[in-house]
Structure P
Amino acid sequence: MSFEEYMKLYSQTKQRVTGVVYFVLHGRGKKINMLKFAQLLEGTLETVRFEPRGEEDEDIIVPKMFTKKGEVILQSRIDKVVPTEGSLFGKATVDAPIRIRFRKKKLLIVGTTEIYFLIFRDEPSKEYFLVLLSSRTKSNELYQTLASHFKRLGLATSPSKLEHERIEEIRKKMRGSLTYTTLGNFPTPKITKKGIWGADFQDEPSYLADAQVGSIYQNQFVFRDRHNERNVVTVSDDGLIRFYNNISYKDYEWFLRENIVQFLKQTKKPEIPSLLSYTFEDLFVDEE
């Protein structure tokens, strides 16, 4: 796609959007030169050799189109990164092995998944975030790949989390009307998790009682956006934010900036790579 087509996809195309938010860290008292960051990321490629799983892959047949010199090589590539007004918008492709059965034979083929992503800076906190615009499972797969790419540039990454109180605070801030919630961590071994469906039940005594003794894993609620349009969103404790109505990636980014990132915490404190091993000093510039 051309730059114009990427920008149209980012700002004009509306669809149901799911994303998982991660932290990008450098700890150098500077900010990232986003244009340089885009140049360094675009086109980066990582390859790994497929390793069979013991007995599971015994006698497995691999069609020749998926092999190179007798080996299955899986690739992950950052295909394109384009700057928007306040972020980077890109696409990555990731190969994964797929095991299938065909007439009592075991076959291994390779599937390629496209995943779009955003990278932006939250100006109030001066923190950077990576948003993988896909399901939880696909995000986990691509995150490992992008984390290794970022590390080569002197950057660390961390998954994010939303605590119980923060999930509820977000809903209240947006005057959301609950339609579904998942609660866990109950003080009894016989009940591990509860799912509650309904409409506008956030003030119901039974829900309030459960929320007081348990922890909120996710809330799904209806709210009115800045254009007074009705939206349905799920906010989860692992940083997954899912819209059930059509929205552009640009509006999704705005939603994260205004309502989510200030409440996120890192799940771990990763080691920041030393710049002594890198030659990308121009990636980091002084704060204005």
Structure Q
Amino acid sequence: MKFDENLVSIHAYLCADGYVIKNPSTQKHKYYYIGFRNTNLILLKDFQKKFFNYFNIKPRLIKGERCVIQKKELYEELIKNFDSFYSKDWRVPDLNPNLIRSWLRAFFDCEAWVFCKTHQNRHIGVDSINEEGLNMIIKSLNKLGIKTIKKVNKKRGMFRIFIYSKKNLERFSKEIGFLHPEKKKKLNEVIRDYVRYIWIFPTNKAKCKKFIKGILKQKCRINRGRYIRIISKEKENLINLKKLLRKYYNIHSLVNKRRNGLGTIYYEMNINKREDVQRLISLRIIPNIFKQN
């Protein structure tokens, strides 16, 4: 069997949500099934079309459920060439860059999710019990310039990869993308969420102080009356705020680089001195957190 764009997608669909099975040898009645389970009609039709293009046989489509065909010769041909499509056994074929894109697109269409917590956590994720298969996917993504993070859940025997950061998500969209309409829409939303927000502080003193007050009221997090924390993706924002707090209010602060669990970098300003916190309260820039103490 020679790989083309039809067969690589068929192979990936079967690895992700498919099955190539026959009845147990102990049973007298013989059956051979090739099927692709999915609730999305666009993916089901894509599988059906590509199966017909390659094998000249059109699988039966059950909307919202699956595509399926019963044929012994096809079962034997697929098993002979690819051995197994079971969850722990599938492998990524050795393909050229154009064909690996098609394979990854079909697999991610089935198995991936797209997550967006605005300005905080944006990623594509995939779970599998097949560590070797996921490692092959990671290698293939790396060749396309898409970096990943791999996580292991030993209790569940599950392996997970994340694609994160604007650069990697944009590259995934460009190099692979989704056919699945909801995932395609979500990925576009995730990329748009990476807007570079730079705070423009007014040059006029009164307007600048009003702007600073608005930022603190909106973004500061107060930890049990001990310190104030302000977070931004842009270091420039906090450096400028630090200078202006010192200039106008004689407030001391520290700006530090942080990294979340997915490796995303952000910046954090801390106002730690109690007298500085109380000064901001007395100026009514932040609420009085000590009233109940």
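Bear in mind that the values in this text are calculations on the coordinates, not laboratory data. Here the structure is a predicted model, which means the values were calculated and not measured. Cβ atoms are built from the backbone, for glycine too; each structure is taken alone.
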One of P, Q was used to compute relative contact order in percent (Cα under 8 Å, 6 or more apart), and the answer was 26. Which one was it? P
Computed 22.8 for Kirkwood radius over Cα pairs in Å - originating structure among P, Q: Q
For structures P, Q, which has the highest computed value of Kirkwood radius over Cα pairs in Å, for residues 59-178 alone? P
So distance in nm of label points 7 Å out along Cα→Cβ at positions 19 and 243, computed for just one structure, reads 6.5; which one of P, Q is that? Q
If helix-only ellipticity at 222 nm (-39500 (n - 2.57) for each DSSP H run of 4 or more, over all residues; to 500) computes to -14000, which of P, Q did it come from? Q
Identify the structure, out of P, Q, from whose coordinates mean count of other Cβ atoms within 10 Å over residues 43-50 was calculated to give 19.8. Q
